[in-house]
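Some structures to go through are shown next.
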Structure I
Amino acid sequence: MKFITPQKILIIRFSSLGDILLTTPLLRVLKKKYPQAEIDFLIKTNFIDAIKLNPNINNVISWQTENELELAIIKFKSTKYDFVIDLQNNFRSKKVISKIGKSNFSFKKPNVRKFLLVNFKLNLLKNEKTIPERYIEVIPELKIDKNGLELFLPKEINGQLSDAKSIIGLAPGAFHFTKRWPINFYAQIGNKFVENGFMVLILGGKSDRDICNQLNTAIKGSINLSNNNKLFETAANMKKCKLVICNDSGLMHTATSVGIPVVSIFGSSVKEFGFSPFGVKNLVIENNNLSCRPCSHIGKASCKKKHFKCMNDLEPNLVYEKITKFMSTL
């Protein structure tokens, strides 16, 4: 498609939290390249906090029901967009584009290569760029800058703790079981940090409450700040941390979006999928000695091999040693 200098752009990325935060470098460089352009963003209502205060966006259009999406499409038909940037690239986003009749740039998903890696362990993704880099390459005119992800918080949100003590954040949740490092392992390293004078915060959203409650009970003196998906509050609490230890999850990207170093423990997923921590100092800990890994590009409800070695073999003493060595570089 021939590129024109745009005056009005629609970006589509419905979900989820991490994927939306990964769009923020594109939003930044797009606005810098075309400061006169008006940029709208179509998103699911559940995830609106991830971008609603982003100064690089003019209008956020959110939807949760099919009826709300149809109403948004009607509005789009009368809006003179120069083009649409489709970062979701699925049946529903293509349906939106077809109904409003606009030219579009679409994010190309490496589905075949992901399938080959997951099912045949043929790795054609070794040199694949990160998702933020690939989002930006959707527009030929753009180039990645040196900054990371961005999450803009309300001025009145400042976290629930002072900065008086070194704080370690633990975010033990993840949507899929095979992305979760065992709770008893988190508890062991959490207690080690407490013994060494750190304050330990436990962070999570609504679906993580049970896990966070268990961890809070197991780590003496820890503070449980999990909540009902209050993203701004969680991000503000993360900003108090020296380091956030987490799984391959949306909260990993939340920590990086507020500039906090992360240690992320990868189980069934691998860095080659492009979703590793971006733009901050980070350490990814993973078990590279398994022929069954990766078993999924998104995660599974259980280990089909029944051994869960991708996580169980990453023992707490080993992980704690790697983390303390990483912290010496911060």
Structure II
Amino acid sequence: MGGSWPAAKKNLVFVIAAAAAFIIVQALRTANVLTNYHEITIALICINIILAVSLNLITGFTGQFSLGHAGFMSIGAYSCALILIEYPTVWGFLGGLLTGGLAAAAAGFLIGLPTLRLKGDYLAIATLGMAEIIRVVFLNLEITGGASGLASIPRIANWWWLFIFAVLSIVLINNFIKSSLGRACISIREDEIAAESMGINSTKYKVMAFAFGAFFAGIAGGLYASYFFFLKPNIFGFMKSIDVLVLVVLGGLGSLSGSVIAAVLLTILTTWLQQFTEVRMIVYALMLIIIMIFRPQGLMGSVEITDLASKAAKRFGGGKERVE
């Protein structure tokens, strides 16, 4: 087969890894090994995975420096929460997630049209301003509880739902990247002028990626609202966008596997450091600085785990892969 595995084998590796993760966590839950602290950490891991892979689509694969992901997350969170309060059922939960995702995607589309003509730092400032505008709007709306927040949200989301949506997000975003639309986005990241000279409408594809990433940020927000049953505008402030960006940069721009690994590691690290309030941010910042010095391209660079598995199989197979 040459130098790499076919897509079917790579998909099989992903299925096996996802199934193994689910079986291990489910076995620990069944054996009552996991405490509430562990359950919350796992929930945050799943939500952060969705946020990281969706922002990686925008920043890592399309090359757009966005700091507005927390704003899209808040739209999904409040949309889902308001629907859940009125319809506290599974169907209300699913409808709220879909509504929140679509509302976030619509906001991404409307905001993306004027702002994505900007580049680099200018785009980052514009998206940051957008996220702050959204937060201030929720802060002053009566229906969202204003500064007091929104409480008593029905808790429908659980480990099963969180895992399902985390896996679905990875699969759908990966399929988008592998499609002709995704390849057009990657070409824009590599050289926008060359891509446009080949007939690719850069604004169209950047807005499409922006809206698609915003949709999954809205889904993550809806899951957060349903699982933690309390929302406050300050949750979705500037630092939340920075946290998600750190996950993407640490994992590797252009690597979904890296985003997943970074989401797992940093979520565990931040929850563990919460017991050391005095030195938590110092330790956290030092570890990030050390990683960026010795591994500036991120943990995975632009490589996926399936690529590493393919190379390992080729190496241990004597340099040849069996042709099926």
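When relative contact order in percent (Cα under 8 Å, 6 or more apart) is worked out for each of I, II, structure II gives the greatest result. Assuming 160 is volume of the Cα convex hull per residue in Å³ as calculated from a single structure, say which of I, II it is. Derived from the structure labelled II.
Taking distance in nm of label points 7 Å out along Cα→Cβ at positions 96 and 240 as the criterion, the top structure among I, II is I, with the largest value. Matching task: 27.1 is the computed value of mean count of other Cβ atoms within 10 Å over residues 64-71. Pick the structure from I, II. The value was obtained from structure II.
Suppose helix-only ellipticity at 222 nm (-39500 (n - 2.57) for each DSSP H run of 4 or more, over all residues; to 500) works out to -9000; of I, II, which structure was it derived from? Source structure: I. Largest in distance in nm of label points 7 Å out along Cα→Cβ at positions 152 and 168 among the labelled structures I, II is structure I.
Laboratory data are not the source of any read-out in this text; all were calculated from the coordinates shown. Not measured: the values here are computed from a predicted model. Cβ atoms are built from the backbone, for glycine too; each structure is taken alone.
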